[in-house]
1. Looking at distance in nm of label points 7 Å out along Cα→Cβ at positions 32 and 128, point out which structure of I, II has the largest value.
2. To which of I, II does the computed value -18500 (helix-only ellipticity at 222 nm (-39500 (n - 2.57) for each DSSP H run of 4 or more, over all residues; to 500)) belong?
3. Looking at relative contact order in percent (Cα under 8 Å, 6 or more apart), point out which structure of I, II has the largest value.
4. To test your reading of the models, identify which of I, II gives 9.8, 27 for Rg and Dmax of the Cα atoms in Å, for residues 40-79 alone when calculated.
5. From which structure (I, II) was distance in nm of label points 7 Å out along Cα→Cβ at positions 24 and 56 calculated, if the value obtained is 1.2?
6. Upon calculation of mean projected area of the Cα convex hull in nm², for residues 72-135 alone from the atomic coordinates, which of the structures I, II produces 4.2?
7. On mean projected area of the Cα convex hull in nm², which of the structures labelled I, II is highest?
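Read the figures in this text as sums done on the coordinates, not as results from a lab. These numbers were taken from a predicted model, which means no experiment stands behind them. Cβ atoms are built from the backbone, for glycine too; each structure is taken alone.
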Structure I
Amino acid sequence: LATGKVLKKSDPPASLLKSLQTGSASSVVMDGYLVSLAGETISAFSLCKGGTEAGTYQLGKLKGVKGKGAFRLMPWQRTAGVFAATNGETTAIFGLGPKGLKHLRTFEGVAVVGPVFSVHDDETAQPVAVAVVKEEGTQIQLMDPASGNVQPAISAA
C-alpha cells in the first residue's frame, strides 16, 4: 500500500454504476464499503472484494416511519461500521460488517451518528453516539453498534 501500486482493478456492479452515472443515487464511502441510496433501497458494496454486494435494505420495511419525504444518507463521521439515513422526520441507523448490512435502530427526528473517543483503545465494540434533534433540544445516546442497544438519553438544550 505504501508504494501506491495498483494491484487489482475491478468494475462495480452494473446497477450501481448506472445509478451513480445518472445521478439517481446518493452515496458515501464508509470504511471499505461504498454505500448507495437509490429510491427506497440502500445497497452496500465492498471496495476490497471486487465490488461484491455486502447487502441491501428496503427502507419501506421500516416500521413507524413518520413523514413521506425521500430518505437521504447522512454524512459519515468515521463511525466504524455504522451510518444513518433520514427522511427529515425519521432516522434509520444501519450497521455494516462481516455479516453484511443490517438495520440497527430507528429514531424519531433527524439524527446523526458520531464516534466516541475513549482512553481504552483495546475495546472491541466501541459505542457510537447518536444525537437526535428534537423540539425541546438535542438528545444524545450511546449505542452498541453490534446490537443496536442504547443507553438512556441525556438532553443538551
Structure II
Amino acid sequence: MDIGKTDSRALSRLLDLDGQFSAEWTEDELSGILKHQLAAPLTFDLESVAPDIEDQLQQINADQETPIETFADVLFHTQAPLELTVLIKEFAKQQRDANCLTDQIASLLYVATICAALRNGDRSVSSLDDPSLLKNIQQLLSFSWLDNRTRLSLEGTAKDLQAG
C-alpha cells in the first residue's frame, strides 16, 4: 500500500480517538476486547489482509526462538517482523473502516504497530511525523482500560519520541 495515495480523510478517521462510537462501550468492555484481540491468533484475523498468512508465519517462525502466533506476540516483540507489523496496521484500518472493531481498539492496534516498527528502527511503516504520533500515543495513554503491558510499550515509545 502506498501511504501517499491513501485518502487523508480515512487516515484522519483512523486516528480520531474521540470518534462518534466511543460512548457505546464501557471501560470493562473495552478492556475485555483489547485482551481478546491481543490473544487472538494472527492466522484467523490477518487472513483478510493476507490470504497466505499461514505460510508467512511458518517462514517467519522458522527464524524465531519462540513462535509468533498472536497480536501480542508481534506488538510486544523485541524485534517485531516488519511484514507482520504492516499486516496488523492494514488489518486495523480495514476493521475500523468496516466498523468491525471499536474505533479505540482499531486506533490502538494501528498506533501500536507503528510503535513496534519504531522499536526496530523502521520508520517506513508510517508517514506520521513524530509530533502527530506522540499526540496519538498520549490520547491512547489517557484510556484507563489499557492493560499494563500495552501502556508500558506506548510510554516507552513516547519517551523515545520526546527525547528526539
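1. Working: I: 1.8; II: 2.8.
Max of distance in nm of label points 7 Å out along Cα→Cβ at positions 32 and 128: II.
2. Working: I: -1500; II: -18500.
It must be structure II, since only it matches.
3. Result for relative contact order in percent (Cα under 8 Å, 6 or more apart) over I, II: largest is II.
4. Only one of I, II returns 9.8, 27 for Rg and Dmax of the Cα atoms in Å, for residues 40-79 alone, namely II.
5. Values: I: 1.2; II: 2.7.
So the calculation was done on I.
6. II
7. Looking at the calculated values, the largest one is I.
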